[in-house]
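Structures incoming, each one as structure tokens.
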Structure 1
Amino acid sequence: MELFTFERTRGKDKKPERDDGNWFSDLFKRNKLDDKEVKAEPKGERVILKGRVKDRETAEKIIVAAGNNKGVSEVESQLEIEKDDKPKSQMYTVKSGDTLSKIAREFYGEANKYPQIFEANRPMLEDPDKIYPGQVLRIPPER
């Protein structure tokens, strides 16, 4: 089990007050993360993810997609990862004044490596210039 924290007042969408997990299933489908074996169990401000995913990247994208919504402060991952052969990504909370280039410089030493971060967060990110304070991004190991 892993626990991830998010800013519950920030997010692109707002989690409904009452949900049986269907809202999250639809969210995953919209973000092309449709994995029929993943179930989201909302418990107040926490979302518990259960099920099985094909790889670590998919698990991390589902965690970030679930957490970056108003009303969610924690995501508990109980996901089983079939192919867990890649290193974990770091999670980074965007601060005021951040850009993907600035974040890439911090993590990789080179601002022009921002496309790695952008691609690691697609399709949740649609534009590299549209990030917001409080948003949690996956920062994959440098390639």
Structure 2
Amino acid sequence: MVTCRDTALVRRLSGYASAVEIGVGRRAEVVASLADAGVAVTATDVVAADEVEVPATVSFVRDDVVAASERDHPGATYEAALLYGLNLPPELHRPARDVADAVDADFLFTTLGGDPPAVPATPTALPEGGTLYVARGDDR
């Protein structure tokens, strides 16, 4: 089910030519909508492909962003204009930002409930409610 927040996120993120969602899990509405909008999008998660729900229009790569942040180069999976995470837990903020730094990508994310960002980030209110944090880039 696509929510008003999802629609606002898609509107905000669809200006990118390519994107990677970190930790997609079982909530693929945004990544699917971005693919439908013409964004070349990849979803990642630490679990196997049969444990996530991504449509055929979305590439899926099983990977751990923490491990990626510790490699000399995070890998081709992360070579995109945007890295983003939805409901990203605080322990993944820094590794995701470090991967974005390594590939020179923008990094935007939302947090779990009342968790504050664990990296310096500028909060941006979404028109339909919620906060999108800009940790790296995004001059939009």
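Of note:
- When distance in nm of label points 7 Å out along Cα→Cβ at positions 30 and 70 is calculated for each of structures 1, 2, structure 2 gives the greatest result.
- Which of 1, 2 yields 0.95 [FRET efficiency 1/(1 + (r/R0)^6) of positions 14 and 110 (r between Cβ atoms, R0 = 25 Å, to 0.05), calculated]: 2
- log10 I(q)/I(0) by the Debye sum over Cα atoms at q = 0.11, 0.13 Å⁻¹ from the coordinates reads -0.33, -0.48; which among 1, 2: 2
- Here relative contact order in percent (Cα under 8 Å, 6 or more apart) was derived from just one of the structures 1, 2, and that gives 28; the source is 1.
- Of structures 1, 2, the largest value of FRET efficiency 1/(1 + (r/R0)^6) of positions 54 and 102 (r between Cβ atoms, R0 = 25 Å, to 0.05) belongs to 2.
- Highest-scoring entry among 1, 2, by distance in nm of label points 7 Å out along Cα→Cβ at positions 22 and 94, is 1.
Computed from the coordinates by the stated procedures, all read-outs in this text should not be read as laboratory data. The structure presented is a predicted model; accordingly, all values stated were derived computationally and were not measured. Cβ atoms are built from the backbone, for glycine too; each structure is taken alone.
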